[in-house]
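What follows are several structures.
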Structure 1
Amino acid sequence: MEPIRHVLVALLLLLLVVIAGIAGFMYLEGLSLFDSLYMTVVTITTVGYGDITPGTFYGRIFTTGLIVSGVGITLYVLVEMMGLVVEGRLSEAFGIVKVKRSVAKMKNHMIICGGGRTGSVIVEEFKAEGIEFVVIEHDPEVVKELKKQGIPVVEGDATRDDVLIEAGVERASGLVSTLPSDCSNLLLCITAKGINKELDIVTRASSQEAARRLYSIGVKKAVIVEAIGGRRLAKSLIKPAVVDFLEFASKTGETSLETLKVEPGAKIANKKVKELGIKEKIGAIIIAIIRGEKVISNVGPEDEILEGDTVVVIGKRESLSRLEGTDFF
């Protein structure tokens, strides 16, 4: 927006010069409003037809000052406007305006803080799921690349209130922070929570201690990326077929994992897995039940699902979509 701001300031100065010129010629030379405007325009554009000329001493002094100031400001406006067009800054500036308008319409969207390597993976996941989102990134090169892909991006420091507000944090439902340091992630989460207390935040952490600090301020999930990567590497050696299957399933989109909350009054609540027939009716399988801090894995037909549980289901993407649209939940 800086290039457009320069032009607007220059145009405002030019307008003030024109108004001063009109007022000066009307007062000093006794010209009409139209003649004063005409005289001002031909003076600051250096046309000088000579059909109307200042007839008083003070009028000539005023005209001299008007030429010096008006011509200078007019040239400044032309240079700025040419710079916008020639350097491509005009389309860039209007692109920023377009993104701002787009973000202003977003509601219950996601915010990705950091568009680097980790952020780009999250972007692809959100795009695949059809989730509305905006990225906050401070690196101009990364911002440029995201814009090329048509991804809505806000350039700036994600830990600042004004940048988060520009990304619509007060209307967002979730935020993902991929900033490299624990201090930055902690500051970001505190700032975001200060603006929107209901915001669900998932962030990266470098250690269990850092994760505990993040949980203490209301972060929904603190992920130790290095630990997950280490376990994935180990599993790739120990159980390569399992890892290959999960990677293939996630890439092709044929098979997916979904977590579904069992709300009070849901038909699935207080029933055993075998009573539901989800596998037979929907083609999905319940593989885990999360109950508070406890995770029930290897779910069997006799396991009971209670209100407040979170059910982890695996199946084809279309099957999981049908499951969410049924009366089970």
Structure 2
Amino acid sequence: MNGLYILNEGVWEHNNSSISYYNLDNNTCTADIFTSVNNRGLGDTGNDLQRYGSKLYCVVNTSENVQVMDLYTAKVVGTVSLVGKSPRRICFDGPKAYVSCFDGTVVRFDTASLSVEATVAVGPNPEGVCVTNGKLYVANTGGYNAPNYGTTVSVIDLNSFSVVKNISVLENPNRLYLAPNQQDVYLISNGNYYDVSPRLQKISTATDEVTRTFDFDITNMAIFGNKAYLYSYNYSTQAYTIQVMDLSSETIVNEHFISDNTSLNTPYGIAVNPRNGDVYVTDAYNFTVNGDVYCFGQDGKKKFSFEVEINPSGIVFLN
């Protein structure tokens, strides 16, 4: 199979999250493959979609569960119930999965039995998670405490499944990404949406300290090889930029990635196809209508686009 899954978050409390599938061989899109395969809806507010092994994992925030599907058919093979925990993001290491939950915890479950094994308390309202070198990094947003956002990334030792350190970072830490060298972690802190701008930081996993803060606005990014494709979207002005950063030199090498005057409205997700380096950007428009997915070549020129459902965010490639 050669295609991609797209997680459409839907509208909060409307119970209309969905998963679309785009077939790259025949250029067709199944708008809601989850419902067509499973004869039921995905749930309320899908927040994260990841592949691991032969399975596809979808964290459904308001419905408070993780839907586990066969990677190649999207057929549900099990559900991990996380009632009362408000799950957000998921990552994996060996036979285990780790889910950040807005109740201030990280949950570990076994990917074979799908049974919850342990829970550890971290900081307030954790979001992004990332595993490397036997440690789990967790971004504590403190979002429910606004305007007093969180300022820490918790470090969990996977052997003891306990917090061994809290790293001081810029306020409202949100997304985490593993660097190509496997020795650093990149963090996006969202700021306070007023007078503190969103910033990218680099954390050394050797020292568990921030080693660099980058001086540009950022909302989300995707890493491919030694390049990072990053975008910034200003919700007040509705202006956006899509740039390319060389991770070897850690410098912006292209300030305007889109080179053919293709115009987006509200960039909401970004991913790179590992097979050919094509860059996919989702457009959520006004967050209440169907969105689109745009595919760009490495030259920044649009190859094609297709319509999906409401608030497309996560992308998983199947090739």
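Every number here is computed from the coordinates shown, using simple stated rules; none is lab data. Quantities reported herein were computed from a predicted structural model and do not represent experimental measurements. Cβ atoms are built from the backbone, for glycine too; each structure is taken alone.
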- Task: Taking 8.4 as the value of distance in nm of label points 7 Å out along Cα→Cβ at positions 64 and 208 derived from one of the structures shown (1, 2), identify that structure.
- Result: 1
- From which structure (1, 2) was helix-only ellipticity at 222 nm (-39500 (n - 2.57) for each DSSP H run of 4 or more, over all residues; to 500) calculated, if the value obtained is -500? 2
- Query: Computing distance in nm of label points 7 Å out along Cα→Cβ at positions 232 and 304 gives 3.9 for which of 1, 2?
  - Reply: 1
- A value of 0.25 was computed for FRET efficiency 1/(1 + (r/R0)^6) of positions 40 and 144 (r between Cβ atoms, R0 = 25 Å, to 0.05); which of 1, 2 is the source structure? 2
- Message: One of 1, 2 was used to compute Rg and Dmax of the Cα atoms in Å, and the result was 18.5, 52. Which label is that?
- Response: 2
